[in-house]
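There are structures below to look over.
Every number in this text was worked out from the coordinates using simple rules, so none of it is lab data. Values in this document were obtained by computation on a predicted structure and should not be read as measured data. Cβ atoms are built from the backbone, for glycine too; each structure is taken alone.
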Structure I
Amino acid sequence: MPEKIYQPTSLSCLLCGKDNPFSLKIKWHNNYEKKQVEAAVTIPHEFCSYKGTTHGGIVASLLDETAGRAIMLDNNFDHLMVTMKLETIYKKPTPTGVPVKIIGRVIKDSGSRATVEGEIILPDGTISATCSALLYKMPDSVRRGWEEHETEEWNNTKPDQEQADQERSKFLP
């Protein structure tokens, strides 16, 4: 069984921020064998739009973050990008209160831009929502603000680079 290499997290993020009281505290890991990033989460009922159904904006946020994190499958955990365009397709309601799996993959990466995709998989294996997104290099003004508040936590939660590269080399060139 391959070892899970977890991606870094931040302090204030809605999805992974350890200091954000509303955060889902999600931890993503690189699945090099499947060439995708993965996470599991049980979405609390407080994130519903209708009883038992996750709000569509939360679904889009989960897909956006997960697909965007796929860009770090190369183990360059400082290769952060921002979303320029996100298209979300809602196939069926994503329930609250049950564990779901979120995956993200890179379709194309040119260095300064990337195309990624993601999906949410329900416990029965069906897909509740998908996304495709166009990412681009983070603007300097955004990067400076992020670095000012998040660098220490990001660096503290980065996996060991040698271990991550060794695990990646088992599956990817």
Structure II
Amino acid sequence: MSLQSHSVQFYNDDIFLTQSVARFITEGLQGNETIIIVATAQHREALQQVLTPEQTTHDKLRFFDAEEQLSKFMVAEWPSELRFRQVVEGMLGQARQAGPVRIFGEMVAVLWARRYTWAALRLEALWNKLLKEHSFALLCAYPMSDLSTDHKSLQAISRLHTHVHAQ
């Protein structure tokens, strides 16, 4: 995965997602990249079970809670650009000094699951804006169960990414 990329993974089951994100982490650590994981509690726990002890305690791997990070920049069910920048740049701060960075994020999926679809699309656009200013690779993920019958939304999400992967 190259820097300045914004990929999306559509998935049908959590096991597939966990394996996909574990590969994302492993490839990053092998490339001496700093990895930032912003995930739900369920997916953070699943990742910690499939990664090696050396990986889970690696100083270049950082875990954050998606819900907690969202609460820092959502205002009236809408992402505040200023607060979003502050939160993400705070996460990126030290990580960028250590070399290339890759991020896995589920904040958009959390918003989508809450039916805040416009807020999720806005958050994707804010990530793209930040990618124009900072060098990092970003992987988002959405469960297909939330999108399986909504082809327009699937297309809208896909258009906001440089790479689209489906299970």
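Which structure, out of I, II, was relative contact order in percent (Cα under 8 Å, 6 or more apart) derived from, given a value of 40?
Working: I: 25; II: 40.
Computing relative contact order in percent (Cα under 8 Å, 6 or more apart) on every structure in I, II gives 40 only for II.
In this comparison of I, II, the computed figure 10.0 for mean projected area of the Cα convex hull in nm² is attributed to I.
Taking distance in nm of label points 7 Å out along Cα→Cβ at positions 21 and 117 as the criterion, which structure among I, II has the greatest value?
Values: I: 4.1; II: 2.4.
Looking at the calculated values, the largest one is I.
Once FRET efficiency 1/(1 + (r/R0)^6) of positions 29 and 125 (r between Cβ atoms, R0 = 25 Å, to 0.05) is computed for every structure in I, II, the highest value turns out to be that of I. In this comparison of I, II, the computed figure 2.8 for distance in nm of label points 7 Å out along Cα→Cβ at positions 13 and 45 is attributed to I.
Computing helix-only ellipticity at 222 nm (-39500 (n - 2.57) for each DSSP H run of 4 or more, over all residues; to 500) gives -7500 for which of I, II? The partial results should precede the final answer.
On the way: I: -7500; II: -16000.
Computing helix-only ellipticity at 222 nm (-39500 (n - 2.57) for each DSSP H run of 4 or more, over all residues; to 500) on every structure in I, II gives -7500 only for I.
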